[in-house]
Structure 1
Amino acid sequence: MRALLTVFSLAAITTLDDANAARILGLFPHTGKSHQMVFEPLLRTLAERGHHVTVVSFFPIKDPPENYTDVSLEGIARVGLEVVDFTSFENNNFFLKALGVDHIVKQMLDFHQLAEMALGTCSKLVSWPPLATALRKDYDVILVENFNSDCMLGLSHIYGQKAPVVAMLSSTLMHWSADRIGVSDNPAYVPVTSSDFTPRMTFFERLENTFLNVYFKFWFRYSIQLKEQEIIEKHFGRRIPDLQDLAKNTSLMLVNVFHSLNGVRPLVPGVVEVGGMHLNHKRTVIPSYIERFINESHEGVVLLSFGSLIKTATIPEYKERMIMSALSRLKQRVIWKYEESGEEGTLEGNVLKVRWIPQYELLRHKKVLAFIGHGGLLGMTEAIAAGKPMVVVPFFGDQPYNAAMATEVGLGVKLSYEHMTEETLLAAVQTALSAEIPTYLLFSK
């Protein structure tokens, strides 16, 4: 019942007049730019409709509405924008490979990096004056990112916040998120988000999935939650309720998934799927040199992007040569998001490397035929909304799972970066461009 009341309240505050404007606080302590891209449209829209919105994040928005207040966390931690080196994906641990556990160890190590980020940020948030000023004010609802930290929940309690809490996730439900709102995550059919499993698992996959499910819940509890609680209590010199209990006061979860890609699983009324919320359907201008490159193509264009976290220029030379060789054999032209390129792109044969691309606008272009991506939910959602087939090359996080689900439901082709060759890349792109991809993809939007 509490969840339904919160849903109705959120619906109401998007339609009320100025006299009934709500006071909304957004707390987003993660440094990943792609995460904030999910939340920003909702926050901006709430402000444009007359509500008073205060947002604490690493990413102040451009041209904010009049009643939108940014509380910047810039300087607390390194912002996650083109910071991941390609060489970190070169797996040379032959011992772990021989044992067949290299993929398990990789998932565990990836999550330990998230713990370091969370604790480092929390240790600075407790003494960040602008945050303290924001938390001392009164609000009608608090939106909090639920990812690798519960520090903001503890700080909200310290400053006496009583408003209902809405958790926002830029990905599917995390392993530790389900319990706090009463969602079943039975490992027999709910894959761990960092795995490449689908709900149709073999016995041994279920065994591995069960181990990782239990491990990650204990990991979050003991590597993050209890340590963040210690940081908060030590700084303020007093005890607070267990962060695990504070987390269970969550009234609503907005989750950036939709069942056509992520599959169907048991949910509760307090969990609402909002996949595609970040999509901006207003047409934007494509840079003239990119528009010209597309219009001059006779066989169409393929779009290639490895997202905002990976620094493409760090790709090993042998791998780049292999990718370029495969792409050069296509009849289509290729646009590759590559940050180290000329001001108006760098043309190499049929491949135009550009620093930045208006990705969703390009995917909606009638001459763009397919998308090669890394399995991030935002890019995949945009490709599906535009009705474009995909070649998915996952690297870390939820990307392997997203790639597996895209293959499972017939939206694209999954390709391993580690084992990718010129021939397998070429074959994958040609498959995505051919009739072998189910025709319903063209109507997915």
Structure 2
Amino acid sequence: MHGCRVSAGRGSLAADRPGAAADRRRCALHASCAGVARGRAALRRDRRIPARRAGAKMSDELELLVLGGGAAGFAAAGAFRAAGGGGAVGIVTDELRMPYRRPPLTKELLRGEATEEQLPLAQESWLVQQDVRLISGRAVGLDSEARTVDLSGGRRLRYADCVLATGAEPIRLPVRGADDPAVRVLRTVADVRELLRRLGGGDQVIVIGSGFIGCEIASSLRTRGHPVTLVSDEQAPNIARLGGEPAAQLLGWLEQDGIRLCLGASVDAIERDGETLEVLAGGSGHRARHVIMAVGVAPRGELATALGIELKGGAVPVDPAMRTVCPGLLAAGDVCLAENAAAGRRLRVEHWGDALGQGEVAGASAAGAEVAWADVPGFWSTIGRRTLKYAAWGDGFQEMRLELHGAGGFTAWYGSGGSIVGVLAHLADEDYERGRELIAAGAPWDR
């Protein structure tokens, strides 16, 4: 996960990439001379773009075509160059701006403690230095045999290798009123900008969903002075992922922040009454000017479906080198279900830092390097002023042990099949760093 500190204008934003201090790779987005994820470069000399058709524009023929302008896509382009990849490189994106860090959207940016100018991972000069083009558009068709991609405007691009990095889209609950314009999701800078533009002083807000994103949004809005109600069908925040005792710690934090909680209540409908929305959940009605949904995301894997690739939970299966079953087609980030070389199985992760790591592997792999995704997935979350650090294979646990420390700190250890498979830490950085090593090593639970 990404370990750079990015600074622009006033102040700086700390790294969100778990284990950043121990990761000695230079960021592929900042330097083409970077080393790339585990493995030596073994560049293929015989790679060629398919023969150009009569009348085709040279600008439409690319050695590497990346579909998606998020973290995975830009990391793939940078790592391709870092591993010695030559030829034309293009990134198709419908969000024509430099790659930016998404974690601050629900934290520093929403609280008003950071500006949009502080978010980019690289300056625009990076595109020139790395000889990478941004291509405005949205991919609507993919032919892996002809190695072509059709864009929404009718343009056709040809490639030697393609990285599918289309990410995921926020889920909207299938209930009446979920499509009301005042029911929002926060996935992009534009989403946050529009919410802040419409928020009046003291406006009430309802957040639906008690995952990490929902908790971050709720606490950030409380920091701005807004009355917030958090509605969730869970009995406690993140209880399914973290277990009862750690979830109770988060519950206490939300209560301390003055957030009104409506837990164990499924949303039945959202109704409008003039300028006010009413969320009907658990037999009660909750009224506010604004409603934000944070109930998860769904992979954007529809392009792969047309190729006959069997999606798993909507995600595109890939091997540790991020390659799909189709020659010349790779996938990385939220859209994929990736085989982790260290875990020995496929993992579905939706963490921003892991999207960077997978993108680096995909780009280096496309350049011919022998690389594999083997990182322990994880992320940091900030709820109010409290930071949680989490690392885990993420596909469940059988045992959990909570250790309480002074000043409100704690560590939760997770085990499955006799091995340590996860760690959650607050004010316990040494446990977190040690936990990542133990997880990667498959250390025994009863150590």
Structure 3
Amino acid sequence: MLLISCLVYALVAALAAAASNGHRSQSHLGRRLLPQPKQKNGASFAFPTKDPFYRVPADVGKYPLGAILGTRQGNADAFGQFAAEAHQILYLTTDYTGAPDATVATIVIPIAPRPGKPKALAIGSAVGSASIDCSPSFAYANPDKSKNLPLVNIVDSPASTAALFRGWYVVIPDALGSKSSFLNGLTEGRAMLDGIRASRNFAAPLKNADFAMMGYSGGGHTVGWAAQEAASYYPDSPIIGMVTGGMPADTNNTFYTLNGGEYSALGFQGAAAMGHARPDVQAVFDQHITHAGRANFTKMLSGEWCLIQSSRNLSGVPVQTAFTGGDIFQNPVVAKHMEEEKLGKRVNRISSIYYHARNDQIVPWPQMVHYINQQCEQEGARLQLSWATATGHILSGLRFMPAMLNSLVQVLEQGYKVKTCGIDAQSIPPVPEGGPGLTDLIGHGAANSIAYWRAQAKNGLFPL
């Protein structure tokens, strides 16, 4: 079983140490992208809703997919000591209807790129919010002002820090698009794929790079849809593998699992985003929304409430209370769109490793089992589901993080491919929280980041 061997850290540490010693002797970047000094603390970046850089150009439809529409320097300090430069690009993508859209990606250049063929990690961020003010690009550009930094950072920080430590390039798209279409699978998947296209147009070393995708929770949803759509939307993509965890495969099932419970805010944010992105759904909402419901949706769409703030205010509140006339999500117009958000209508042909907790209270285990079994019935699927019994959705992700990062090392540096399709018979063994094996693999920064966010989650920072 891959994961047992993945976690034999003595062997991996030896490989990692040899590789890291080799690439740290390289001090050049291949080409320096921009000579300006690093942007400090994002002081000059406004909220995206007020920042012209994020605006979709009127003539956006005349450009090809992945075209770069704007560039500026980012905040390299947000990515730690192994980041040489950070850049933000505005690029062309399409939404779920195929209409042109533009969104932002953050591209981070490692201080010592790995020798040989360049490697890149595209990260799907857990955003969980209906406003672009909650986007990952703003969280990294202006961490002092972002209301969503903890949620975005809990996965992105250890992943990006580990990637840069190993000399990989990092690409983090705002995959929800210009309307922050949370849990709109096609929009997210296309924006992720076009973010990879755009990064290759922007940075010369990425033109021939191998890419892997990674995401957890909402970020897993993004990369899961990207993997499903890659064969048709980006058939010549450079993606050689995907590692994901806690992935919602059936958002309708997830919605009713969470609705009215401790995590009901996810449903509120999803509903606000669905109405904002889909005019026919918004028309139904407008006929039935209450005064309090409209006020709450406004706070989400404006960015006043990202997921953490809405969780503190809406825990235990059924989303249906925002509307009159019964369960609005059974309205034919709304129900049709929710049914469209089921992942698995096409086969994922990318070699993919999934991690999931059997007692995940946000994305139920049976949902993931159904998805894997359905995919494995189709020709060409190479999916492996690995599991553990862990406490809480966020803490599960932090438990999986060392194994996920280790899997990415095997994919990008050792060419690992999933050869069969199915669910591991044994659970993931406990993973050390530190020690030389882990730090040699992902660096002190990433190991410390995992430990920090684990402590924050245990102390109740996240209502998830």
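Identify which of structures 1, 2, 3 gives the largest calculated value of mean count of other Cβ atoms within 10 Å over residues 170-177.
Details: 1: 23.0; 2: 15.4; 3: 29.9.
That would be structure 3.
Can you spot which of 1, 2, 3 the value -13500 was calculated from, given it is helix-only ellipticity at 222 nm (-39500 (n - 2.57) for each DSSP H run of 4 or more, over all residues; to 500)?
3
Looking at structures 1, 2, 3, which one was mean count of other Cβ atoms within 10 Å over residues 218-225 calculated from, given that it came out as 29.5?
Details: 1: 18.0; 2: 21.4; 3: 29.5.
Derived from 3, not from the others.
Read-outs throughout are calculated quantities, based only on the coordinates presented, and are distinct from any laboratory measurement. These numbers come from a predicted model, not from an experiment. Cβ atoms are built from the backbone, for glycine too; each structure is taken alone.
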